[in-house]
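Visitor: Just below sit the structures, each encoded as structure tokens.
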Structure I
């Protein structure tokens with residue numbers, strides 16, 4: 001499989017999983033968190049598929065396309081190991097949906113990062129809330145659920161708080 005094929009599978013899976021989780025959590029009132037902005041493509045997509053909920057973006061430094069840059073009042077800047085605990089104090093366990101595409105091209109480093117960040121993400125989700133991640137995460141109380149049709153196994157993961 002070429003790197004292009006892997007990228008296409010990842011993007012197709014990400015879209016399918018985001019669409020699924022957005023619909024499955026539509027009745028929840030809590031905020032949506034986008035962990036990592038990058039160019040802003042997934043943030044822009046979240047804005048198209050989620051209505052009635054604020055979307056907050058966590059990023060070290062905004063460098064996105066101007067067409068997909070969140071408003072300043074919903075941009076939380078800094079290191080996620082500092083901003084996620086602050087978000088827990090601010091919002092509590094109310095997030096209806098969290099999306100994270102924080103990894104890079106080094107699978108071992110991605111896994112190490114996922115193990116470190118998982119305990120910071122888990123307490124933010126509301127009951128029934130979902131998390132879509134580009135990497136396998138390591139949660140104690142969240143359940144991994146089956147990815148939807150159109151997603152490729154191993155390219156995206158969905159977790160839910162029972």
Structure II
């Protein structure tokens with residue numbers, strides 16, 4: 001009887017794992033499309049994925065620091081520093097001293113980066129709109145309804161990483 005209860009308790013875990021196995025490749029494929037097609041479609045500089053990820057983070061969180069970037073992106077601080085130097089050299093990021101603590105350097109996207117990110121995000125939206133046009137109404141509605149759940153999933157994954 002105990003074995004049967006254990007098997008019943010394991011069933012939701014197995015179903016959850018199976019859902020994750022189905023969802024993960026789909027999300028990864030979407031991520032690759034966004035990373036590689038968006039910049040091509042926008043006709044912009046071709047940034048390596050790690051640089052684009054860093055630039056997107058600073059774009060979303062202006063004023064962040066190298067140590068926060070390293071922690072949030074799961075990278076070594078020395079690698080983030082080298083990437084930041086390259087993005088500063090390309091005039092995509094600016095460094096500013098923190099007015100309250102001169103030892104802290106804050107990162108901000110430049111106007112060039114802001115304009116570039118807007119073009120990339122518009123290109124992503126166009127790519128997705130073209131693909132969505134090929135789906136039926138029910139599929140489009142399901143995807144639209146999934147946005148809050150996907151945002152919650154992203155937050156849960158971020159929280160899990162910081163534990």
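Visitor: If relative contact order in percent (Cα under 8 Å, 6 or more apart) computes to 27, which of I, II did it come from?
Guide: Answer for the origin of the read-out: I.
Visitor: For which of the structures I, II does the calculation of mean count of other Cβ atoms within 10 Å over residues 11-18 return 9.9?
Guide: II
Visitor: Thinking of I, II, which structure, once Cα Rg over 2.2 N^0.38 Å is computed, gives back 0.95?
Guide: I
Visitor: When helix-only ellipticity at 222 nm (-39500 (n - 2.57) for each DSSP H run of 4 or more, over all residues; to 500) is calculated, the result is -11500; to which of the structures I, II does this value belong?
Guide: Source structure: I.
All of the numbers you see were taken from the coordinates with simple rules; none came from a lab. Predicted, not measured: the structure shown is a model, and the values here were computed from it. Cβ atoms are built from the backbone, for glycine too; each structure is taken alone.
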